[in-house]
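What follows is calculated from the coordinates using simple rules that are stated; it is not laboratory data. Here the structure is a predicted model, which is why all the values come from computation and not from measurement. Cβ atoms are built from the backbone, for glycine too; each structure is taken alone.
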Structure 1
Amino acid sequence: MNAVTDYVHTSRDRYIAELTEYLAIPSISALPSHADDVARCAHWTADELGRVGLENVRLIKTAGHPVVCADWLHAPGAPTILLYGHYDVQPVDPLDEWTSPPFEATVRGGEIYARGAADDKGQIFMHFKAVEAWLKQVGRLPVNMKFILEGEEEIGSRHLDGFIREHQAELAADVLVISDTPMFDRGVPSICYGLRGLAYFQIDLRGTNSDLHSGSFGGVVANPGFVLTQILSLMKDRGGRVKIPGFYDDVRSLRDEERVVFAELPFNERQYRIELGAPKLAGERNYTTLERLWARPTFEVNGLQAGFTGDGAKTVIPAVAMAKVSMRLVPEQDPDTIAGLFETYLRKVTPKTVELTVSRLHGGKPWMTDFDNPFVQAAARAIERGFGQAPVFNREGGSIPVVSTFQEVLGLPTVLFGIGLPDENAHAPNEKLDLGNFHNGVIASTALYAEIAGVEA
């Protein structure tokens, strides 16, 4: 391990230069105009996997963007790690809020700024370099490894579930490792053991054939914008509790030991509120902020549109109104069940004065593992070797739907091994990755492979 660690230390500047090249590719999967860039990034990823010494590198076509796979399978009797990540990135809008160009990686204050720096190119590149260090210095890995890297994570992994089902034998492993999550805080490395799920919908209301003059027609036809606000107000009470019948039936309660772990975390609620710029925090009664964020389900309005929103005045009754809404789900809530409950309730509370269309856009199951899982404990030891301190255990409020797919189809336990930070601005302008965390993360990744080698497969 000493030779491997020394290699990482002496390669630090080269890693940053190579990562800068990776981040320069605008692999925005959501925009058709960047389809060629996504393909170019897939090829760059495949080439890099070959450069670091992985074998059987394949760029596999799907109905969307390609999947990149590779492996190294020369550790007989040792466990096999399946490492998942994604090479696509979010759009960069609003561009004028970026301090430096989003695809010209810039180092400021020990952090590298670029779209994809934290989500997820920087975090998967960390593993590329960890593999390279082992193969260059030792000539072998202590474990067997398989890589699966997709180009559609930022658009809901549209074709990944089918890909996993079609390639079950090829992807068989003992544990899944994902590096696509933040640490609890700066200077506080962590292991995430739980993710919320997701059910995402669009609500469309139509009242009339076209917008109408509010003086000539106001009072005789329904206003879809107003009806929409009435409907949304029925989804949650003032105490933050969701009013959809049956919504909480399957919610797994927090264990006492989890509440103790959450309470012991170095969390300053006042500072958290100030950093968010919120006058006051809100949420479900009788739960702490971290409990609400990680272990309780939510209903949120993600977008609204109706009528005239330009400068000045235009007195119209809008013909249509639209809302995008999402529900974050917790263990044992099923997205399909919740979707059914929501649609039933929505149709019940929508008046006949408007036409309702409801579309399910995206979803994913929640996930949670146990602290004492031997792979999780191996990851904890690796993080301590890389960062010089033991990690804390936390959940995450966001979703990685593919985790449940890997678990259901391949039967794999999962280790979330992230080195981002809560303020990394993923999905926002000025996305960044702390280079100290990146460097420590490479060392921790090299240690992870050694630690997992000691777990009985």
Structure 2
Amino acid sequence: MAGIDYINALGAGASFDTKKIVESLVEAERAGAQAQIERKIADAESKISGLGSAASILDILKEGAELLNDAKDFNTLSVQNSQSSALGATATNNARAGTNSVNVTSIAREQRSISDGFDSSSAVINGANTTTISITIGGATENISVESASLELMQTAINDADLGVRAEIVNTGTGSGNFRLQLVGENGSDNAFSVSSDFSGLNIQSIQSASNANLTVNGVDFTRSTNQISDIIEGVSLNLTSVTDGTATVSVERDVSEAKGNIIAFVSMYNEASLEFKKLTSSELDGPLRGDSIFRSMTRSLRSIVVGTSSSPGSAVSSLSSMGISIDRNGQLNFDEAAIDKALSSNYDDVVKVFTANTNNQSRFSTEGGGIAGDIKSLIERITASDGYLVTADAAQQARKIEYDKDAEDLATRMEKVEERYNRQFLVMQSIIEQMNSTKDSMKSSFENLPFSNRD
């Protein structure tokens, strides 16, 4: 049976607008529940957004802490070298500040041997006979035989043998006989080699002998087979390029400018985070996390780490305040640049300890104090971890939103049924009214047709 078109049927014979009445009744029944659901959805969405903002802010603050949480972050060194044309010098974080004297009397060299010249690098030599080249290194001899040999084929065969001797073809550019086979060994006298061939026309002769580097560092003589030396001065790598003109001075100095810059950057990042936390938890500003006691507790924990004594205090510097960094009534950090300079110059080790506890990238699972920066980093990692508060709270709000969205769908379905019920009821009422009107009209007509009817 075809369904009834309630919408078009309603009001067809009535003197009142039943469609509008039904719409009003449904809306009155819907309004309260819908408003409540919408408020819940908006609240969940607001908290989800607030938790996302909190995560972003904490990431920024963590970046600030990571500038200072590793003891290596403070060990920035610069190297001063009085003879940079003769040797290069670089320092690692393991280097110690100090001045070193370096006198290079010889640098390590590789042996170079070269053949006589030929008109072509690809032409067959030795009458197309098999040519054998014998190379001896460290008492071991390798015989390399090449059929229908050319300079190019011999080059390939020697290099493929991987003996520690490199073969290359050089073009002297002197006209005929300008192509030569050159053999190059590795630095150091222990890498000297001898070479011979059953083809006398090659006539390979040494043009440079292998030798060691000899240098005196801080009054002690050293010999090395390489010019890249990192095992004499702790944390300092030397690259020898030529003999020095007498004694060179290599000074390692601590560079506090980077550490100072990182401290000031951390202060700025903390202040930015503090302002954003206030917005998120402010009742006056309807902050999305205003009623979140757990998040408020976490922000108080962060503040306590910053304003309190370090979990790893130094003897002269034990907190941010003791190095010229104070907090005002609004929760903002202020710094005295001169005081920071003094702390870094006079109590450098204390400053490092206060921030890092002399540890390197301490784990969030550590139960030991990590200094101010280390403790902040660990706390943020716990908050933002997959099992941390922000992730679990976001998941809870996402679940609530799904539930509220389902409530909205259920309400819409329920209101459709309510509307249908009202439509049926009014259609019945309308049918009754139409019947009553029809009866009234019939009775009126009958009375009017009676013979005794008074028509005046």
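Details
- Read-out P(r) over Cα pairs in 10 Å bins from 0, in percent, computed value 4, 19, 28, 26, 15, 6, 2, 0, 0, structure in 1, 2: 1
- Calculating FRET efficiency 1/(1 + (r/R0)^6) of positions 125 and 277 (r between Cβ atoms, R0 = 25 Å, to 0.05) for structures 1, 2 picks out 1 as the one with the greatest value.
- Parent structure of the calculated result 4.5, given that distance in nm of label points 7 Å out along Cα→Cβ at positions 357 and 421 is the read-out and 1, 2 the choices: 1
- Structures 1, 2, by distance in nm of label points 7 Å out along Cα→Cβ at positions 269 and 445: label with the highest value: 2
- Source structure of the calculated read-out (helix-only ellipticity at 222 nm (-39500 (n - 2.57) for each DSSP H run of 4 or more, over all residues; to 500), -15000) within 1, 2: 2.
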